[in-house]
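We did not get these values from a lab; they are worked out from the coordinates using the rules stated. What you see is a predicted model; the values in this text were computed from it and never measured. Cβ atoms are built from the backbone, for glycine too; each structure is taken alone.
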Structure P
Amino acid sequence: MPIIDLPVDLLLARVRAHGGAGDVGLDDLVEILPKLGCEVEEVAETQQYSCGVCAKIYDRTPAQGAPLVCSHCGADFRADPDQLDDLGPNTVLRLNMLAVRPDIFDPGGMARYIRGYLGVDSGLAEYAVTAPRLRVQVDPQLSNEDSFRPHIACAVVRNVRLNHGTIKLLMNLQEDLHWALGRDRKLASIGVYDLDTLEGDVFHYDAVDPDSLRFVPLGFPPDEPDSLLTPREILERHKTGQAYAHLLKPLRKYPLLRDGVGTVLSMPPIINSEGTRVTMNTRQFFIDVTGLSQRSVDRALNIVVTSLAESMPEVVIESVVIEEMDQGTKGAKTPENGQPKGKRTAASHAAEPGAARPRTRITPDLAPIEMMLDVKTAAETIGIELNAGRLAELLESMGYGVREAGHADRLSVLVPAYRNDVMHAVDLIEDAAIAYGYEHITPELVPTFTVGSPRAIEEQAAVARRVLTGLGFHQVMTLVLTNEEAAFRKWRLEPAANTVKIENPISVEQTICRVSLLPGLLETMAINRQYDLPQHLFEAGDCSFVDPGAETGAREERFIAAAMIGTHVGYADIRAVADAFVHEMGRTYVVKPVEHASLIPGRAAGLFDAGGRQIGLMGELHPEVLENYGLRHPVAVLELSLEKLLAQAS
């Protein structure tokens, strides 16, 4: 579960804001939050730092020290320490949160949750949304496979008053939503801009050639000629562009958001433009969310605007019209250099006479979603006596609206538009149980008991983990699902015939079950390449293979894999690890030279049992494999079947 830092002063201020909770203090929060499913890790005294480029604010403990690089704009504080400002000490609640509840990742959303639980402000929270003044026209090419990022939702927030605390709130919420809802910006990414820097009342979300225009990305000095970059150059030269280049590089055209006179707001999901950045003087926001999932895009926008309204009650939320253009109805193109070229009229965007009208919708849509809940089912699931009135009270304390459904045993529940986790009636029942209090439910023994014991392979795998930990390796746990590109082609291999394929994958990144643990280890090293070397990682986990003789047509096999990266890492290092590991496991093995496409010739060896059956592989990775993962230091790897190793007599 993610660790979220909430500033104590802002959280208490919002909890007490509506009256009735004026005596709530820090000790009360520490007692209440675990009952709401938020585990309090610690109350931490931190030092606050601010990025002088984008105003991103960091809370850092003494052990963490000052940040080295800005995660928002990519500014390198090691190269230019003057870009990092020290804002002084701060007190934060460090919470272990459920990833499915991003609506409580900020002080405003969390305070709304707590006030409802305390009965201070229960029921469905309602937020006024004023009529739209702006339109966003969506290029139909964004639905094409070679430029695919079709969904967008937008809002305007007026009457904003910013300080360091609210800027920190906004940026942290933006980043938290990127990974919690957006799957690291893939499904949804958020942009926030200073509306006063923009012109026109018709904005454009287009697919553009990556070399057709230039703009200054966030974090680059606007007065320097070298700061004007094409979208393709941003992916190569900007730190954030490099980090998220994989989201756009497969596309022939890149998404771009521009205002009515052609000024670039952003290149989603990579970077905003420097000229539209939010500052302490910003009084109006234009907010966009783009992505591959309409649900994720809409929910992310709803969370942002409602959280802003909770944290800054004086703001006004204004809707925006989204026009999804068909081929042939799209208006004239905006200037291709990304800079203003004179104000355009609404008439210049009009469809040709006789053309089909664009499909329109208005965002944000904060209307609640209605779900039906059976009172008897809720009572039986929780294990308590409930009637409709009591169940309604519990749900209202969790922020739902409740009304009669025309039947004494059924309730109509209105789910807030910012709740992304409520999918089924059982989710409502879970919230009712939280409101009732798990500590108030009388525990009962089940009528039938069974005695379980761990599987032998699990006990043996636990021993293997202790051995590798003792050898100085850190354990990681990577995803079981992967794809042929990651599992084979990055490793200079052809897809194996015995690979278990997913019949209906929900993502192109998860189409097969893994056949090796090594790709996950290399992916982890690639993500952590900014940290000091050497790094020693291992994983113990199952790989899946097609097996016609198995009951399900496939079998799982327990593997152990280890990887070492460092300036002077080589075959001898991984061989020493293999020798020590097998010895500690009480087994023996035979090493023979082998040829393997993923390993350097002459520095690869197979691990064989006494009967001549190969049980593993070790060696130094081929430079091409390292290049595929962006690694610049030697890597030595070991992988073996724990089941086959342990099948030998000790």
Structure Q
Amino acid sequence: MKIRLILIFVLLSGSSFSQSYSTNNKKAIKLFEQAKQASANYLYGKSLAMLDDALALDPDFLEVYLMKSDIYQEMDSVSLQIKSLESAIRINPTLFPKMYYSLGNASYRSGYYQKAVESFRKYLSFAGEKGTFADRAKQSIEKCRGAEKLLKQPVPFESVNLGPNINSANDDYWPSITIDGNTIIFTRLADTFNPTGQGQLIAQEDFYTSKLVNNEWQPSEPLASINTIYNEGAQSISTDGNLLFYTACNRNDGFGSCDIYFSRNDCGVWSLPQNAGEPVNSPAWESQPSISANGESLYFVSSRRGGKGGMDIWKCKLLAFTKNGLPVWGDAVNLGDSINTPGNEMSPFIHSDGKTLYFASDYWPGMGGFDMFYSRLKNDSVWTKPHNIGYPINSFKDEQGLIVDASGKNAYYSSDRPGSQRMDIYSFELHQKARPTAVSYIKGRVRDAVSGQPLNAKVELVDLGNSTSVIKTESCDESGEFLMCLPLGKEYAFNVSKEGYLFYSQNFQMKERMEIIDPYILEIKLNEIEVGGSVVLRNVFFNTGSYELLPQSKVELQRLIDFLITNKSLYIELEGHTDNVGGEDMNRKLSESRAEEVYKYLINTGIEKYRMTFRGFGYSQPISSNETIEGRALNRRTEFKITRK
């Protein structure tokens, strides 16, 4: 979206410029007035033709050049804007000092930083050092110096076109990718027939998707269930590929000019899109959503009241979905002065690490136009000062729509750089300083242990450090498959559960891992609740050589409590096991004491004593080799077994 800057014509209104002209040629003045009216109606081509006719009558008609510079700015033709301003200055270099201010802005946006500095200084020499525009001019001089510094310190950058199966003869842009890197969704702007049936071709934005097979993107296909005869764009797909947020404008159910919509994926079938509702949407303009890896926070851009400037980045907590499938939101929160400015901040992308935000700004010091920046979350609401992602990733043109994969190494963006068909999607290796914390992922399939049939089960990842749920999802009932992000640097309890089945427990120790690791591929077989069935409680912990329960065990024990409350007729035996370090008698007593400690914990929380027994087996029933550290860790375990149903 193009944001209007200060127009020279508006700046000059109310001055002597509106009372008299620099020419006495009446025909030229009449053409100029007609051109002004055409420009006000956005008929830029017609206006420019009239202005050229006026110049043919009087080549020194200064106001014509000013209007042409105004129109060229609106058309984003910066080189022609500069040419028009320089022509006006040659005719009379002192009549309108703000010509220099506008020339400075145009030169900055073209990468002519020294020329921009000279123009801003010239403006200050006429206008003085005080006032709004003087302050902006001084700030722009600092931006130019910053841009020159970025030019002298280029970052590594080599982009690769994603190829003909993704990019077309049309504009392809705004990529989104799943956590495993195997599914991409992007926006394509293509010519299509006018839905009114008049036979005219119009530009239409639609979604396309592709799968990565054997390291090659397959031919992209339209998302037919979401695409309409209207425009859809600026999408964000959740890391598991099951939730899509996007932008649509001028819809009957909209709250404002543009709103954010969503669709949910059920085993490969996208639901009918729905408006995301308030407070995400408002009577203002909302667009460019980015959903966090855990699905709990939606970042988006809005022009609503209460912001810091033109377009700001906001965040809403996704609390739940209603029975009707509608999202329940927390309050809309502005990201604050650390991110938002009096200018415009756009295209947010929150990385899967949950703490690195990439966005575009036309205000923070950059190369000109919109530059890409990154910031890191210090706590729940405070962000670090944004860092420019560097040249030549940023240039004097507009850069937006950057995303970064799970590894933090590979970035994707769109560009019309040389070699592109039009706007094409590229990937590149992100330089080290701008990388987020790497994340991994868990990809699995849940099946019935006996029949092998896929199961629709609840899947949850819990942070053992604070006992909070990190991610909740479900496996597909047709395939049993699921996909979820696994952030590094913490320890997690992982559980899979389904009514009528024993739950599955696993532990992921990520505390010491800060570099990208191979993903976990799991084949999970759930057993129906039957006598003799057992579950290893992988997230019940004791101090070494002790039977004192560690606090991290509460997450798993609560799951067992919930299981026993749901299945009130079950009786269980709690069993303790050790590795073979130490004597047989010592390990048997230790394992029994640990099982008893769990037994007491459950009784204290309200589970009936008569439903439980406990027993210690020492190291007599290993499930892995005691010759390795990993094997001994598996052998040290607490289980429960169904003894009566």
Structure R
Amino acid sequence: MRKILALISIALLSTGLWAQLDRSTPPKAGPAPIINIGESHQFTLKNGLKVIVVEDHKFPLITYSLNLNIDPVDEGNATGYVQLVGDMMRAGTANRTKDQIDEEADFIGATFRPNAKGIYARSLSRHSSTLLSLITDVLFNPVFPEDELSKLKIQMEGSIQANKNEPSAIANNIASALLYGNDPYGAIVTEESLANITVEHFKQYHDKYFRPNKAYLVIVGDITVKEAKKQAEKYFGKWKSAAVPEFKKADFPQYEGNQVAVANRDGANQSTVFVTHTVDLKPGHPDEIKVSVMNTILGGGSFSARLFRNLREEKAFTYGAYSNLSSDERIGRFRANTQVRTSVTDSAVHEILYEMKRIQDEPVSQEDLDLIKNMLTGNFSRSLEDPQTVARFALNIARYNLPEDYYRTYLEKLAAVTIEDVQEMARKYLKPENCVIIAVGEADKIAGPLSAYAADGKVKRYDYYGKEVQGLQPVSGITAEDVINTYIEALGGKEKLDAIKSWTQTGSTTVQGMEIGILNVQTAKNQVLVEMSMRGQVISKQVYNGSRGKISSPMGEQELEGQLLETMKEASYLFPELLYFTQGYKTELAGAEIIDGQRCYKLEVTKPSGTQVIVYFKSGDGLKLKEISSSEAGGTSTSTYKAWKEVDGVLFPVLINQVSGPQSLDMQINEIKINDNPGDELFAI
């Protein structure tokens, strides 16, 4: 139940489970410094594996990075399995269990990370043979155990539930759907696609895509080229080449004028805003360095960037506003983003579009240009201190067919960027009049003002999955009291609810991989006991005796006061919905809306303490589907009721998912006892 989850949140908190830049006199950009990029050596094995070696004998370390140069993969109705490939490869081989792989990597102090496009591994150079044995065993002999897939699917479903409450994740999904459509770039993981993933997907992916003729092996560290050749031949020489599937289709949506999309996030006091569009910019294109300068001036992360100065320093809309313009072999992307108060959502969009147009229409100052060029020069020069940078440069040159001197002449090309170049790049690559504008927040409050920025004057609503939805609709012939009465009847009826004088519920949840036992005892006298335990030891205990509350943990005891005491008091009623039209509650029916594929009535409830919650009741069976509350700090907590069970003629929720910030918990109630008459001493303070 929601009130149990509110108490659990308190318990988790109690146990711990849960230089200013001086722009007044910027230095002028000087001539490009002479740079010395370390040497890389390359050779190719008979099976087509391309090997890049960078010697670095300063430290006794060695890094092996295997990189697949493959096209996007159409995952069909099993979207999400590619994200799990690395974890499944590390889950066990024909020769080693997952635990053995982990133990061997830990024993030599290695970093070992397989992924869908290769393997990254690093250790002391004296352990190179052990590390290569691990790499090649995982590369050639993965078994993809079914039990590990089940665990990973549970974890990923938990991430989906958490992301449904994360505005940036919602905005990213909508952006992917609108910018890329049915392309693999636009695929979004759903509970349904997750359920469709089988071990066979991983076997086929591994067999099709892990081939040496589409791979680069980058070796960096305390090793000679001669030694690297011996290792490459010994460990990778028998790897068999084969044709690898290609995906060359590039059919992305095209729009006429700006499109505006919103997603609703009940209880939000701010909006997450994206202004985004695709760009035709390939890696290594002659414009890429000039584009980087232009975007850095606009919003590329420095305190001097125009978006930051405008939205934060001048308008005080936000703590930060940024932009990014990235190249890609298939299609690049521009995105400006910020988080602002609900009341200034449309104003923030106006300022972002204004800055995009301004950098097109007005030449930037020489001071701003010199400042950014100096910053980028410093960043590039510092990056050369890491041998991994040299390896990355060599890999990029090989993958993207760049000129051999692309990085050696980088600073010369950067120094040559002019005011006119910046304006030309802005005009060529920014589309302030043909972009997708996305805002995630209180949709009913922000949609109207944002319509002014849509080319057709229409604002469309989308859900977490990037699917267009209808949004909140008015209803007639039904009242908030009707909805609550239907819910009470669905539970079993007021007479049966009134007959319940106490209950004892036991269950469990998992926090960061640890199973937590839960005991909840409540009475009609507004007495509450919530205990959480781990491995038989109580780690948190909350008690409310009807007027006073206390929480105990290994860190000590605390008598509840203020808002925490009010939360405990309001959670002490067995069935608080019976009070929604009495004792200071205010309940309003806002309308009907499709939530998680089900038509629901949306009720806005203000409790006697002033706390506001939004509750969705299904119009079909009348049961509660979701409840959302907001904190004074601006965070929200969402509970979704996923399963119910009848006990003595009354329905109780027995599987509840709660999302609070990045944390997603599934609470399973295993046993419910009714009217077992707990003694008052159980609630003594």
With distance in nm of label points 7 Å out along Cα→Cβ at positions 325 and 477 derived as 5.6, matching label from P, Q, R: R
Taking distance in nm of label points 7 Å out along Cα→Cβ at positions 405 and 469 from the coordinates of each of P, Q, R, which one would give 3.1? Q
Quick check for you: by FRET efficiency 1/(1 + (r/R0)^6) of positions 317 and 557 (r between Cβ atoms, R0 = 41 Å, to 0.05), which of P, Q, R is greatest? Q
